[in-house]
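Please treat every number below as a calculation from the coordinates, not as lab data. Small disclaimer: the values here were computed from a predicted structure and weren't measured. Cβ atoms are built from the backbone, for glycine too; each structure is taken alone.
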Structure 1
Amino acid sequence: MMDSLEWQENVFKNRGMLLALPACALVAFGRPTAGSIALGLPLALAGEALRCWAVGYSGVTTRSDSVTAQSLVTAGPYAHVRNPLYVGNFLTALGFSVAFTGGLSGRGRATMTALALGTMLGVYATIIPLEEAYLRKKFGLAFDEYAERVPRLVPRLRPAEPQSGGYDAGVIAKAETRTFATFGAMVATLFFKARRGSL
């Protein structure tokens, strides 16, 4: 029988595959329209921009199969929210959910959106405590003080002080190749399905 820690570690290791499932459902069953793309795609792009900003500070460790951190980053988006990558991913998922479901019934839109966002919430509710336990163990009081200043998921408007960590734009291409490919494939599918649906 798998204990709680093993379960969290397994979800963390397989988070990419788990989050790909609702994306595949959107691709398979979605019916985008010009209007839904106009509403949803800017949200998806905003989420990806936030993700890139965060990766510029956190580096390639975001792609690891196990929880790791070289240092406690509290600058850039991390001065506003403790999990900017996940906030960015949530915005992207919401954007694609809106974009892909414009031609579905109200119930269909609600079901597909609930599937996408519910899966994401379930994964993050499982792995965030695992990550925070690791950070607390590794950085101790520094992490506790950071957690007191900066909210977990709802960003604060003014950046918290003090801040540590630097931005490296060069790491984004290395860390985000798979994300960019997936994002591009989703956008291409979106326009292909919308065009085919209008014929």
Structure 2
Amino acid sequence: MSEPARKLCVYCGSSHGENPAYAEAARTLGRMLADNGIGLVYGGGSLGLMGEVAKACLAAGGYVVGVIPEFLVRKEILLENVQELVVTANMHQRKMTMFEKSDGFCALPGGIGTLEELVEMATWLQLGRHVKPIILANIDGYWDPLLELFDHMREQGFFRSSTEVKLDHVRRAEEVVPLFEKRLKIKREPLWTPEELERRM
């Protein structure tokens, strides 16, 4: 299978969570990526929502890039039958590799690691370090508390028009791919290339 021209990085939990809707959303997103010829970039494991989205994408004939740090290979049970597997030395390299290989980002429900990855990409976007779309998949209102926190920050004067949190949020997994494709049509140039960003980190 040839490498797709477009890839979406999906951040999500290495567990399933309490709500079955989360896993169903992950499977739906994985299938839709494959059906639309969009590659999946994800954290490389086979457990939880990470495993669900990757396995669904593969089962539907999609292209999957797994990126995992060496110390998590056993803990998160590496998914080996992906088209491209990158084992990094540490978490920093993992995140930079995922950033460089992706044309945009989506966060499904997950824990503090998912939150950290999402917020880091949103911060880089806020600071003009990239212009890749970021989509929050707010399945069954999972991310409502985060959106409320953003509102609170805004009300308290910590967001200016130039530092607004520039991310989209949707309620259903089916909305992610159409929105991603819509955002990709907007052409903007980042202030720094990934290589320049790496040198400044």
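Thinking of 1, 2, which structure, once mean count of other Cβ atoms within 10 Å over residues 25-32 is computed, gives back 24.2? The correct label is 2.
When relative contact order in percent (Cα under 8 Å, 6 or more apart) is computed for each of 1, 2, which one produces 21? Working shown, then result.
Details: 1: 35; 2: 21.
Label of the source structure: 2.
If we compute distance in nm of label points 7 Å out along Cα→Cβ at positions 121 and 137 for structures 1, 2, which one ends up with the highest value? Largest value of distance in nm of label points 7 Å out along Cα→Cβ at positions 121 and 137: 1. Highest-scoring entry among 1, 2, by distance in nm of label points 7 Å out along Cα→Cβ at positions 73 and 113, is 1.
Among the shown structures 1, 2, from which was the value 11.0 of mean projected area of the Cα convex hull in nm² calculated?
Values: 1: 12.1; 2: 11.0.
Going through each structure in turn, the value belongs to 2.
Taking -24000 as the value of helix-only ellipticity at 222 nm (-39500 (n - 2.57) for each DSSP H run of 4 or more, over all residues; to 500) derived from one of the structures shown (1, 2), identify that structure.
On the way: 1: -24000; 2: -12500.
Value -24000 for helix-only ellipticity at 222 nm (-39500 (n - 2.57) for each DSSP H run of 4 or more, over all residues; to 500) corresponds to 1 out of 1, 2.
Which structure, out of 1, 2, was distance in nm of label points 7 Å out along Cα→Cβ at positions 33 and 65 derived from, given a value of 1.1? Structure 2 accounts for this read-out.
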